[in-house]
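Chemist: Given below, in the form of structure tokens, are the structures.
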Structure 1
Amino acid sequence: MSALNKIAQTLVSDRRGILAADESIGTMSARLESVGVEPTAENRRVYRELIVTTPRLSESISGVILADETFYQKLNNGRTFPEHLEDIGILAGIKVDTGAKPLAGAPDEKITEGLDGLRERVAEYVRLGATFAKWRAVITIGDGAPSDRAVRANVHALARYAGLCQEGGLVPIVEPEVLMDGTHSLARCQQVTTAVLKSVFEELDLLGVQLDGIVLKPNMVVAGVGSAERPAVDDVARATVEALRETVPASVPGIAFLSGGQHPEVATQHLGAMQKLDPLPWELTYSFGRALVGPALEAWRGDENKWAAGQEALSGRAVANASAR
């Protein structure tokens, strides 16, 4: 077992999942403001300390993805976030992309940026305790979308990122997210998701990425948020697994689904329904952000007297998702 494969296996095994606490400064600030908390660097740090110091977190969470700002901050006890996570048996990850920007020639579609200087940044993150990384590509479904241009540009960037991470010793989480935004049907989402994943693995193969040293982080196959269609939980599970069976090689250790804006309980139900299908060659787990930490933020709301309530909310969602596995 290679070092990369060992890390990847650790991230997806033992019923645990990955917690995404890697919101950008702008996104995290907006979420703090939405619950009446001043969006300062200190409040962002405090909120993330609440998350990583949740009692028994390591029983349900294998890794935490951090934002660059958080990676360099310290807890009240003086330990950095990566050091604290190592202390409690959780792997530290880092978001390395710099965000999605309009794609040249296709302004309604996005391309994720951040390849410049990535080799050097990977080396620095490894030195400071990171063991895995994340890069998110976003694919939109709409009139004429996704275009071949957008898909090819994004999967190429994902593959280059994955290769640079593995070269430097990080396990890359490969995240091609087909967005829930729009009025598309479940069938249309399945069609696009299948096509995108097929392109992803063709590009990973072309660039020589070690597939047993990655974790795939795809969307679940769901109808668009503006669609009149409301698929049953079992229909979502079947459509998602069908897309994976058609595209994902058995050598990939595991698939950690993003929640994509689904209601926390619904995302958990979908994950649980997939576990009941015929045996699959990969581990199926979760890499949720809002679906895990959203309830904690709502419970805490910046009130130090509600610190325990925030941690209980996070623990409850983490345990529910682990149980769904």
Structure 2
Amino acid sequence: MAMRKLNGPQWCARFVYSAFFIASMIPGMPAAQPVTPFFSFNQSPVIQIHNLPAIGSAGILGEGRARYRLVNNLASNYTLRNTANENLLFDGETNRSTFVYARGAGKAWEWGVQIPYINHDGGSLDSFIEDWHSTFGLPKGGRNTAPRNQLNYFYQRDGVTRLSLSNAASGIGDVRLTAGWQWPDAGEDTRLAMRSSLSLPTGDSDQLRGSGAMEAALWAIADRTHQWFDYSGSIFGGGGLLLMGKGDVLAEQQRRVAAFASVGAGAQVLPWMTLKLQADVNSPFYNDSGLRQINSTAVQLLMGGDLQLAKNIKLDVMVGEDLVVHTSPDVVFHLALTVE
């Protein structure tokens, strides 16, 4: 019997259904772990090259404990804008796969490393995104009139091409070193941690796999348990600052400091499933532009949850949308498998 080829919406529906079905069949499923933020951040082609962090958990690993995580963020970009002195087209898909390792060092400290692998290409999601926007009544922004599945990250200012990537590119991105410290006595049912990251210029900035400079970020993250009717859960939030060295991408327009924050909540609706809602915000990374894609605050809405596959294994599933249009990708599909 010939196998029927699935289109984009059918493939996603089949995947999510299968993940939930497998989880529901596991006997003796333990209670879910405390609600934690999605491990995601703005995947715009000109922002994901910088050391913008996912805010992470408010809990620090105990001494000798380790966390292994495989994260995949698939972002579909399409945004076009032309003015008297600026021309911009971001059309393509960016797939960022990251191996994340963290280990408790004792005395409330934690250290870790993040190694990303980044791929830019034309992708295959354009028809799916058009269907998605039509189904939910979202604006297509001209995507339906553009050639499908092409890669063209292009920006021109005052007649000078400042950015151009039209050939598929892939490789290691900027490696990040991380550290965290648990704040003592945060209060009953409350956790507070300070976290930091340092990125190394290991990615090729010409291929938009890195910024070309060392960058450091420092932020705080807190959470507090909360009861949502009959469901236990928590609320979380955090934010901080990113200090950027002078990079290679839009160097004359790059800012040296950016602010970021995340806030969200989650509820354990089944012993093996938690639903989560999160909003991410970041200030502009560039100036001297009248385009929202370059010089505007970004706000994203992240919707999904996590499945407790086993006592120490969790799978996060998320879809992200740009609340402030053109400041982040049209849509981001996120999967994260965590073993702790």
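We did not get these values from a lab; they are worked out from the coordinates using the rules stated. Quantities reported herein were computed from a predicted structural model and do not represent experimental measurements. Cβ atoms are built from the backbone, for glycine too; each structure is taken alone.
Chemist: From which structure (1, 2) was helix-only ellipticity at 222 nm (-39500 (n - 2.57) for each DSSP H run of 4 or more, over all residues; to 500) calculated, if the value obtained is -14500?
Modeler: Answer by label: 1.
Chemist: Another question, then. Using mean count of other Cβ atoms within 10 Å over residues 154-161 for the comparison, can you identify which of 1, 2 gives the largest number?
Modeler: 1
Chemist: Of the structures labelled 1, 2, one was used to calculate Cα extents along the principal axes in Å, giving 49, 44, 41. Name it.
Modeler: Of the structures listed, the value fits 1.
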